[in-house]
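Take a look at the structures listed below.
Any read-out appearing in this document is the output of simple, stated calculations on the displayed coordinates, not a laboratory observation. Not measured: the values here are computed from a predicted model. Cβ atoms are built from the backbone, for glycine too; each structure is taken alone.
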Structure P
Amino acid sequence: MLTDLSRLGRLVEDVGTAAIWAAVLLRIPSARHDSRQRGLCIAVAAAAAAMALRLNPVSRAIDFFTRDPHLTHLAMHLFAAFSAILVLDFLLVVTGGGPPRARLHMIGAALLLLLVLRDATAKPHTQELIGPHGVSEPSIEFWLILTGMHLASDSTCLIVCWRYGRRSTSGTSRTSLALFGLGTAFAGLFWLGYLVYMPTRSPWIPPFLSLTMGLHGLLRAASIAVPTVLDTRMALDKVTTLWRLWPLWHDLVDAVPSVALIKPRKRLGEILWPQGPRDLIVYRKIVEIRDAILVLRDYLPSDHAFADSEVGYADTRGGDPDALAGKLREACRAKLAGEPPSANRAHLVQPEQVNMAGETEFLLRVAAAYSCPAARDDHRDRVTTPKGTA
């Protein structure tokens with residue numbers, strides 16, 4: 001039973017370590033431009049480094065090069081303590097309350113230095129650990145300082161996550177804070193387990209320590225992955241929008257080159273190597289399509305086969321995307337054929353108030369109708385067959 005529990009604990013810890021490293025690496029691109037995210041990412045990365053050093057393959061590999069297991073264990077505990085300080089610093093930045101950050105930095109540096117001094121002045125030892133028997137290495141004071149730092153950081157973080165999670169109006173923020181707080185709670189259980197293990201040395205406690213540390217890694221990885229997943233979904237939405245708008249935009253810009261703000265590029269190049277943020281590129285495409293429509297309306301006479309009432313440009317409630325797509329196809333043909341503008345141009349209705357989301361949705365339907373082969377054939381039949389004939 002105890003063996004199975006130990007295997008389960010090690011497995012969960014391995015998976016949790018891999019998950020937290022994956023989440024940190026995925027978060028780095030967006031964290032570079034946001035000081036708050038950057039602070040959290042560094043704090044979690046420090047915790048991930050400490051978790052990695054707890055893994056036997058990693059510690060053995062480092063011991064092979066350093067020839068000193070003592071340094072590996074000391075680095076693991078210093079990374080963990082540094083992570084606890086960074087978490088508190090991140091909370092001060094986010095909440096804007098508590099003691100000044102400079103004071104926290106001074107206290108944190110003093111505690112880290114104290115850990116190093118307690119280790120250096122202790123009796124000769126090869127590892128920093130609390131074994132199943134004998135005295136704690138390097139000293140009981142070392143472990144009490146380390147445990148106290150973690151419990152202070154974890155309890156503060158848990159309170160802040162719970163308090164701000166209740167106040168947040170964003171579902172994403174609430175979920176992220178709840179997951180981060182729950183992961184912090186498991187980290188607190190880990191260090192409480194150490195406090196209990198010091199005097200009791202119960203063999204049942206170490207497997208639970210690995211299990212709680214692994215769950216801490218999984219939950220914190222999930223907490224910082226929530227914004228990553230959201231950003232990825234938004235990026236995919238932008239890519240999909242650009243891909244679907246491109247055929248309509250390309251033909252309109254080809255007919256009216258003057259509306260293009262920059263030189264048109266290939267479809268894949270626009271998707272894979274965007275020249276700027278994709279949300280701005282989508283906005284530019286919408287503006288260029290709208291400007292092209294304003295020019296192309298001069299190439300449709302008012303007695304066009306489609307009545308003006310059929311087309312409500314950018315009106316998602318009453319607009320007819322199929323009708324507008326047909327008119328744009330005819331206008332592009334006339335413009336590219338060199339026909340002169342019509343004296344009695346068609347009137348394309350544009351509502352006075354429309355949001356960008358609604359306009360984008362409508363133009364996506366126009367683009368779909370514009371690219372549909374069946375719609376092209378139907379449009380050709382309607383143009384060549386006079387009204388009232390069979």
Structure Q
Amino acid sequence: MATKVSLRQKKISKGRKSLYLDFYPPIPHPEKGKPTRREFLRLYIFEKPKTPIDKLHNTETLNIAQSIRQKRENFLNKPEIYSQYEKEQLRLKELGEQCFIEYFTKLANKRKASNHDNWVSALNYLDTFTNGSLKFTDLNQKFLEDFKEYLLNTKSNRSNKTTLSQNSAVSYFNKVKAALKQAYKDGILQYDLNSKVKPIKAAETRREYLTLDELNKLVKIDCNNPLLKRAALFSALTGLRFSDIQKMTWSELEYINGQGYFLNFSQKKTKGVEVLPISEQAYSFTWGTENPKDMPQYNPVFEGLKYSAYHNKHLFQWIGAAGITKDITFHCFRHTFATLQLFNGTDIYTVSKMLGHKDLKTTQVYAKIVDEAKRTAANKIKLDM
């Protein structure tokens with residue numbers, strides 16, 4: 001049965017009439033899917049035009065409305081006469097009506113572990129800024145610049161008394177840019193909006209590390225969590241992240257006679273496959289047999305290792321018991337490895353490879369720390385002149 005499309009008028013405020021299309025029989029609603037008979041065109045005419053301008057407005061608006069009515073009827077009943085261009089325009093309009101917040105949520109749900117948490121945090125700020133509603137058609141450079149400004153000035157969700165840190169804002173805005181890039185690849189966005197918006201510039205942060213003397217103090221001091229102590233010292237001697245130490249199994253460790261111990265693993269954060277030589281001293285903290293192949297291959301090396309606010313207390317107590325007043329987290333042991341390697345003459349390219357960095361610029365932060373330390377040391381010797 002053919003669908004009849006009629007142009008109708010409805011009285012509204014201020015002496016106007018709203019124009020809408022009446023479908024018989026009803027057609028599926030483009031957004032809700034339920035049958036509907038009405039589509040309001042957001043076009044208005046004057047009920048009683050008083051001036052020539054009002055009359056001209058009514059004539060032109062009715063002509064536009066009739067043109068829309070004819071196109072709708074053609075599309076519903078004679079799609080073959082609907083031009084390819086008109087079909088494409090309707091398709092793009094439907095894509096633009098999709099919700100970016102829902103799309104972002106789907107992308108976040110595909111992420112895993114810490115990366116998923118980071119996407120969810122970014123989603124929370126985006127949801128608050130938009131009140132949970134944002135069509136793709138409303139995405140533009142101005143919106144993104146406004147959201148960037150919002151992230152740089154809003155209160156942290158963790159502590160309503162402090163402003164969100166700049167590097168957190170960097171991370172969350174980058175997630176939005178990543179979603180824009182994916183939307184362009186998926187054909188939802190018709191141009192690469194991501195490339196037109198600059199990221200937030202990261203703030204330089206101080207990378208805390210331990211000296212060799214401080215590390216040696218920690219070796220001699222007991223920790224309420226011996227497993228956490230072994231894992232931390234293993235990180236200081238290998239540069240491994242907590243996530244990679246936690247998931248490491250005996251099958252990833254290998255001993256080659258005459259060459260020593262090696263770790264073959266895939267980085268959890270970057271997914272890069274690495275072959276990392278490790279020292280005998282580092283291996284000793286695993287408490288494994290001389291040959292790791294004699295251990296249960298699919299068991300975790302540091303079985304039961306956890307890191308939370310509760311476990312962090314043991315770390316802080318251990319650090320404090322050694323008389324160290326620095327603000328040390330588990331990740332600082334990775335910083336310690338990088339810094340001490342550079343202090344002891346290992347070239348920055350080798351350190352970068354051992355850390356699994358994809359970009360040498362990431363490793364150069366540690367070189368700056370070493371340079372500053374050398375400058376401080378140089379200025380300690382002064383003559384009475």
- line: Computing P(r) over Cα pairs in 20 Å bins from 0, in percent for each of P, Q, the value 23, 34, 22, 17, 4, 0 comes from structure P
- prompt: Looking at structures P, Q, which one was relative contact order in percent (Cα under 8 Å, 6 or more apart) calculated from, given that it came out as 10?
  reply: Q
statement: From the coordinates of one of P, Q, FRET efficiency 1/(1 + (r/R0)^6) of positions 17 and 153 (r between Cβ atoms, R0 = 30 Å, to 0.05) came out at 0.10; that one is structure Q
field: Value 19.0, calculated as mean count of other Cβ atoms within 10 Å over residues 9-16, assigned to which of P, Q
entry: P
- request: Could you figure out which one of P, Q the value -15500 for helix-only ellipticity at 222 nm (-39500 (n - 2.57) for each DSSP H run of 4 or more, over all residues; to 500) was computed from?
  value: Q
